Structure P
Amino acid sequence: MLDTKAHWENVYATKAPNQVSWYQTHPVISLELIGATGIAPREPIIDVGGGASTLVDDLLDAGYENISVLDISAKALETAQGRLGERAARVNWIEADVTQTELPAQHFAVWHDRAVFHFLTDPIARWRYVDAVRDAVRPGGHVIVASFATDGPEMCSGLVVQRYDAEKMRAEFGDAFTLLSSQRESHQTPWGSEQKFIYCYCRKE
C-alpha cells in the first residue's frame, strides 16, 4: 500500500492539473471568503493542500503579498511554480504533511483548505490537523475549510473520505473556534459530474 505522500506524488505525476476532480479554473467561493475577512494585502495567508490549485494565482492578482502554499506533493507544488513563472518567487512554498509539520506559531491571518481535511479519516490525524490550525493561526484569525458535504462523494482519488455538515465540522474544531458562516457548493468536475462541498468559515478566539 502506498503511503500518503507517495499516493499524491503519483496522482500529480500521472494527471494534468485539470484532470483531477477538484480542479477549478477560478476558486470563486474561496476568493470571496478570503476577501470577506477584510485582511490587509500584506497579512499572511496559508493555502493548505494548495498544490497545483490556481488560488495562489488569483490571490496574487488580487494584490495579496504574503502567501504560503503547503502541500504534501512536491510535484503539485512544482506544477504551480511552473505556471506562475517569475511570480513563484513571491510565494512561500512548503512541502509537508500538515499533520506532521511545524508552522510558525500564531502567525497566519487566514488559513484556507479546500479538500484536505476530508481525507483525514483517522481521528488522530484530525486532532493533529486542528492542533496545527490552533498553533499557526493568530488570535482573531480566520479559518476557511471546505470538505465534501454529507451528500458528497464517499471516495476521491481512490481514498475513502470523511463527509461533513457545518455542525459536524464545528464540533471537530471545538470551542477555540467560532463558526461565522457556512455555505454549500455544487462543484462540477472537469468531466461534468457533480460533487457537493461544504465551506465553513470560522474565527479563532
Structure Q
Amino acid sequence: MKIVLATNNKHKIEEIKNILSDLQLEILTLHDFPDFPKIEENGKTLEENAILKAKAIYRFASLTTSQFTNAIILADDSGLEVDALDGTPGVFSSRFAGERCSYKDNTVKLLSLMENIPWEKRGATFVCVVAIAKDLENIETVRGKVRGIIAREERGENGFGYDPVFYLPELGKTFAQLSFKEKNEISHRAKAFKMAKELIKKDFGQR
C-alpha cells in the first residue's frame, strides 16, 4: 500500500511526511512521477480544488503507470481567508499577486491592502482541505483551520507562504517564528492531515 501526496511543494511535503510518519505505508510525491502534467486549479472552493487534483492523479495513473496500484491519493488545497477582505485571498492565495508571483509578492500585496486596517479588525483564518481518494468514486474531504491576526509587518524566518504575517495572539508569534515542530502541531495543515491519517488508519486497521 502506498500514499501519494499530490504536490511538488517541498515545504508542504516536509510538513505532511512528518505528520504521516507513523503510518506503515510508503509515501510518494509527484516528484516520483516526473511526467505528471500540471493541474489547472480552477475550482471555486478549496474542496473543489483538492478533489480536482486527486481525480487528475487517478486519471493519469490509470493510463501511464502501475505504481499507483493500491495507492491512496492525498490532495490538499490551502488558503488564507482575511476577514477585512471578505475572505480574500482564499482559493487564490497562492497566486494572489499574479500567476507567477513569489511568496514575498503575495505578502507584500496583502500588507498593502491591510495597511489602514486597525488591529481589532485584522482577523484571519488559515484553512487546509485534504481530499482522500481510493478511486474516482470514493473521495472524502476533511478541513483543518486555525485563527490568527494579520501582522503589520513580516516576522520570523521559518515556514513559507503567508507564515511571516500570520500572527497567533495566544503564542505571541507568527507562524514563521515557530519551530518546525511547533507549527506542525497546531497549523491548519497539521489539523487536516491528522484527520486524514485517522481515516486511513480506520480503513486499513492501523493503530
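Work out which structure the value 41, 40, 30 belongs to, where Cα extents along the principal axes in Å was derived from one of P, Q. Please report the intermediate quantities before stating the final value.
Working: P: 41, 40, 30; Q: 54, 36, 26.
Considering all the candidates, the number was obtained from P.
Could you tell me which structure in P, Q was used to calculate distance in nm of label points 7 Å out along Cα→Cβ at positions 40 and 104 as 1.4?
Value 1.4 for distance in nm of label points 7 Å out along Cα→Cβ at positions 40 and 104 corresponds to P out of P, Q.
Of the structures labelled P, Q, one was used to calculate FRET efficiency 1/(1 + (r/R0)^6) of positions 96 and 192 (r between Cβ atoms, R0 = 25 Å, to 0.05), giving 0.15. Name it. Could you put the intermediate results ahead of the total?
Values: P: 0.15; Q: 0.75.
Corresponding structure: P.
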request  = Figure out for me which of the structures P, Q the number 14.6 belongs to, where mean count of other Cβ atoms within 10 Å over residues 136-143 was derived from the coordinates.
outcome  = Q
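Suppose distance in nm of label points 7 Å out along Cα→Cβ at positions 32 and 48 works out to 3.1; of P, Q, which structure was it derived from?
Numbers: P: 2.3; Q: 3.1.
Source structure: Q.
None of the figures in this text is laboratory data; all of them are computed from the coordinates on show. Everything quoted here is computed from the prediction, not taken from an experiment. Cβ atoms are built from the backbone, for glycine too; each structure is taken alone.
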